[in-house]
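Enquirer: Listed next: structures, encoded as structure tokens.
Nothing in this text is a laboratory measurement; each read-out follows from the coordinates by a stated rule. In this text the structure is predicted, and so the values were computed from the model without any measurement.
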Structure P
Amino acid sequence: MIYKPYKHLVQYYETDQMGIVHHSNYIRWFEEARSFLLEENGFGYKKMEESGIISPVLSVNARYKSMTHYYDTVIINVKVVKYNGVKITLEYTVIDEKTGEVRCTGESEHCFLDTSGCPVSLKRSLPELNVMFIDMAEN
């Protein structure tokens, strides 16, 4: 498995008048990092959806530790913490590239559905993706 960290350069529009990142952007960065991880491992959301599987968010949360400012570069690490074939929980750590300081931590929970909205088990529906998530959860 590839665990290359996702890097993000903070853009001006992501900040408030004081140059501090608005809290909602961390959730977007979680999604960017999650998408990047899947794509890097050969099974991004586009391929998943072309295979007839969607993965909506069931819950997401963030814990803000310190402020991120305009033009900072952050590294976002993603880790699979729970996976049972039907649901997956991922953990995120947002770290300032320059100082190593943790800016935010969080997690998101997702399920897997077919195109009609019915829950599916990846073990049966997409064995290749199932194996990928099992490997990620074990490492």
Structure Q
Amino acid sequence: MDFVINNWMLIAVAAVSGGLLLWPVIRGSAASGLTPAAAVLLINREKAVVVDVGEADEFAAGHVGGARHVPLGQLEEQLPLTVKNKALPVVFVCASGGRASRAVAIAKKLGYEQAQALAGGLKAWKEANLPVEKA
């Protein structure tokens, strides 16, 4: 007991550093982002539909091969027309992942339970050396 009382500061530092080491793991499990490799597996094995929610100029500059383009502002109206089967997995992509995360929330509200965002967006896709098409 004397050790704990005399070294309370060291114990506090150890507890805080342990918490900081675990933070990425805890935060990562709560995030709904797919790695590019996991997205490829989902596309190939489960016939996931890729939807690019970037603007038209971003889509024209480069997008995931076979992706369908639905800008985020038109997602609620266009997604049911673009992806009719709500049981299929849907992977949302944008330039960096921020808009794709918002698209997941909209899609889940519309009934697409298997909607996921590509973590890191098209940037992560390119960094993984995966193919990009240009319109």
Structure R
Amino acid sequence: MIQKYRQKKPKLVNLIFAFLVGGIICAIGEGIIQLLKAFGMNQDQAGPMATIILIFIGSFLTGIGVYDEIGQIGGAGAAVPVTGFANAIVSPAMEFRQEGWILGLGAKMYIVAGPVLTYGMVTAFLMGVLKIIFKF
């Protein structure tokens, strides 16, 4: 079934699948938040905990080979949420683990996510400086 989605799809179909997959991931995240709130957490506690749970789910699904299939169907809808970030960390780590803990797993784990982290931190720093300068 997944094979037919790997063929070139029209852009509108890609858009629809990205919207649906991303929406499903976000709905699952919201469901987790509501479940955590039902167990007594407030919104400030439930949000970060839901993020941690989604990262675990994304990592686990990557580890068993399911998230790559979801990514083939959903495209950006699977790549943009935090589960896609987890996939970007775990995939290279799995690929290079046989090269050892240091030069394999440790060195290659952030090969995809490293630039995202670097530019994210630089942007956050610059925004902090601008906030201090312009007091907004």
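Enquirer: Assign the value 15.8, 50, calculated as Rg and Dmax of the Cα atoms in Å, to the correct structure from P, Q, R.
Expert: P
Enquirer: Let me ask something else. Given a value of -16000 for helix-only ellipticity at 222 nm (-39500 (n - 2.57) for each DSSP H run of 4 or more, over all residues; to 500), point me to the structure among P, Q, R it was derived from.
Expert: It must be structure Q, since only it matches.
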